[in-house]
Structure P
Amino acid sequence: MSIRGLFITVEGGEGVGKSTNLAFLESFLRDNGVDVVCTREPGGTAIGEDIRRLLLQIRQEEVCAMTELLLIFAARAQHIMEAIEPALAAGRTVLCDRFTDATYAYQCGGRRVAWDNVKQLESLVQDKLRPDVTLLLDAPTVIGMSRARVRGELDRFEQEDLDFFDRVRSSYLQQAKNDSGRYRVIDASVSLDQVQQQLLTVANEVLSFWHQRSVGS
């Protein structure tokens with residue numbers, strides 16, 4: 001019987017370098033013999049990517065916060081069923097660009113949706129599935145948003161004001177404080193080389209844990 005894989009999520013606000021550093025982490029783990037599946041939220045499946053486009057598209061009409069929340073969990077349900085759970089069951093490590101912690105940060109923190117609403121959906125959609133390790137790339141809001149603007153045209157979320165993203169960041173940091181055993185907070189305000197040195201420390205922890213489980217099997 002194969003060992004269940006590790007579920008690692010990478011979180012953070014806009015402009016903190018999630019995509020670049022997730023690719024770095026994926027490459028490092030692959031080079032060290034770990035079978036990795038890299039995915040993202042919202043998205044990760046054909047249906048999920050369709051929902052992602054709906055969520056990010058700039059619109060004239062106001063999008064109800066509950067509509068947004070339910071769409072996110074609809075994409076997540078498909079993602080778990082089609083991609084995440086099969087990979088974990090096969091013993092593969094899943095690296096995911098955002099997961100439910102992002103929903104608490106963006107919808108509860110940013111949109112001020114009630115925490116209990118997300119908690120109920122989390123239980124309904126995920127059952128007992130939770131990340132094993134979460135990397136939070138953290139940088140002051142002003143730095144993150146200035147980087148995001150350099151990338152080009154902003155999507156519907158990226159067009160929110162700084163107060164929105166301050167609330168998102170505060171929510172992330174509070175979650176990290178409340179679940180310090182799972183979270184690793186990475187200072188993403190420094191140079192890319194310095195960020196990746198921090199990531200290597202966590203990656204080596206993951207490798208050590210992975211090898212211990214493999215030997216134990």
Structure Q
Amino acid sequence: MTITKIENQKKNKERFNVFIDGQFACGISGDTLIKFGLSANDKITDETLNEIKNFDEYLYSKKISFDFLSYRIRSEKEIRDKLKLKEISPGTIERTVEHLKELKLLDDEEFAKQLVREKLSSKPVGKAVLKQKLYQKGIPADITERILEESFNDTNEKEFVKEIFNKYFNRVKGLDIMKQRKKMFDYLARKGFDFELIKEVINENIQSQ
């Protein structure tokens with residue numbers, strides 16, 4: 001096989017179209033072009049062509065990942081899902097994920113810690129809600145349990161419940177006691193707090209209002 005033409009792509013001047021024996025073979029980046037020293041009239045084997053395609057896909061996969069990580073820290077699942085959407089091959093995804101881990105740019109434990117810190121500092125919620133959010137991000141169960149255990153204890157979780165209780169109670173204080181209790185319980189339960197803890201805070205506060 002012979003490379004018959006290499007030309008700039010019209011929509012992206014940093015990429016090139018490679019033609020072999022007069023037929024379009026693949027699109028590659030300038031870095032790939034330089035890496036393999038490709039030029040017209042070069043002889044090329046199927047093995048080398050596959051190597052070129054794999055290398056170029058890996059470069060593209062890393063670029064997607066770095067761009068995605070530039071906005072905020074990501075979980076491993078988020079990176080994998082992003083690359084799948086871009087139709088990156090499974091082998092290249094694995095290679096990219098391992099590279100990001102080596103660079104310390106991908107760490108599910110650190111991601112979980114940061115997510116929990118941000119949620120608790122902005123709008124405090126309970127363990128159940130945080131556990132669900134971490135599950136959706138693909139965080140392994142053992143990491144989730146450990147981070148939540150480190151982030152919560154009986155005292156501070158109760159303080160979160162009391163804080164939210166005090167903010168919301170003005171909306172229901174005109175109702176009779178039973179309705180107050182039900183409204184407050186339902187609202188706090190949706191925030192993911194432990195039922196027994198909710199009952200404790202309601203019992204301590206509703207009667208005294």
Structure R
Amino acid sequence: MPAEPVEWNIVVVGAWNRAILTPDGIRRLLFQIPDGTPIEVLFAIDKPGVYRVSNDGLIVEPSSGRLLIDAAQATEDSLLRAATVCTRAIQALPATPITAVGVNIRYRFGEIPNHMIDLISAPADTALSDAGFQIVESSLSRTVPQDSGVVNMKVSKLRDGSAKMEFNFHLGSTNPDDLIAWLARTPDFLQLSDRLSGVLGVQNVRQPINA
């Protein structure tokens with residue numbers, strides 16, 4: 001069963017000013033595209049004030065607590081362009097109080113591979129099963145240092161029998177230069193996610209694989 005890249009995005013945590021990051025402000029400051037260029041603006045009908053601006057395969061969602069840049073297609077090119085857009089946001093609004101940035105790379109398996117079942121299994125599973133409890137979801141998470149930041153790794157077995165493998169490359173800092181430097185390492189994070197995937201038993205994760 002191939003691994004499917006899903007939900008690749010970058011999040012910058014901070015007190016973003018949505019009076020500046022209007023749809024047109026996002027067009028000018030983040031996408032840097034000319035006046036009159038069509039952009040797609042999506043509004044949530046169940047969440048007042050929430051909107052997403054889409055252009056060239058990237059979706060920007062600003063809120064008072066974070067700026068989310070979502071790659072419509074989870075590809076290396078899209079993630080690198082998302083990092084560029086995040087960098088522009090930090091540079092264009094230097095007075096924004098920012099506290100962290102996270103680069104997120106995720107994969108989903110339609111059916112959990114056997115080696116992942118072994119990876120997630122723990123003595124607690126046997127104890128709960130012996131006591132008559134059914135486990136419908138389980139996960140394994142680890143955090144490892146990566147220079148000034150960390151890599152948060154998580155492998156999950158989901159209720160529907162599928163599985164998810166997640167890598168979050170996180171840096172907590174209030175220094176914009178540090179955050180920009182972290183974003184510039186996105187190509188390295190892609191390579192490191194490949195290596196970590198291999199350590200977890202998934203080889204060539206960005207290529208079609210057999211589970």
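Derivation of every value follows stated rules applied to the coordinates shown; laboratory data play no part. Nothing here was measured: the structure is a model prediction, and the numbers come from that model.
Couple of notes before you dig in:
- Which entry (P, Q, R) yields the derived value -7500 for helix-only ellipticity at 222 nm (-39500 (n - 2.57) for each DSSP H run of 4 or more, over all residues; to 500): R
- Value 157, calculated as volume of the Cα convex hull per residue in Å³, for residues 70-165 alone, assigned to which of P, Q, R: R
- Test item: relative contact order in percent (Cα under 8 Å, 6 or more apart) calculated as 13, pick one of P, Q, R: Q
- When Cα Rg over 2.2 N^0.38 Å is calculated for each of P, Q, R, the greatest value falls to Q.
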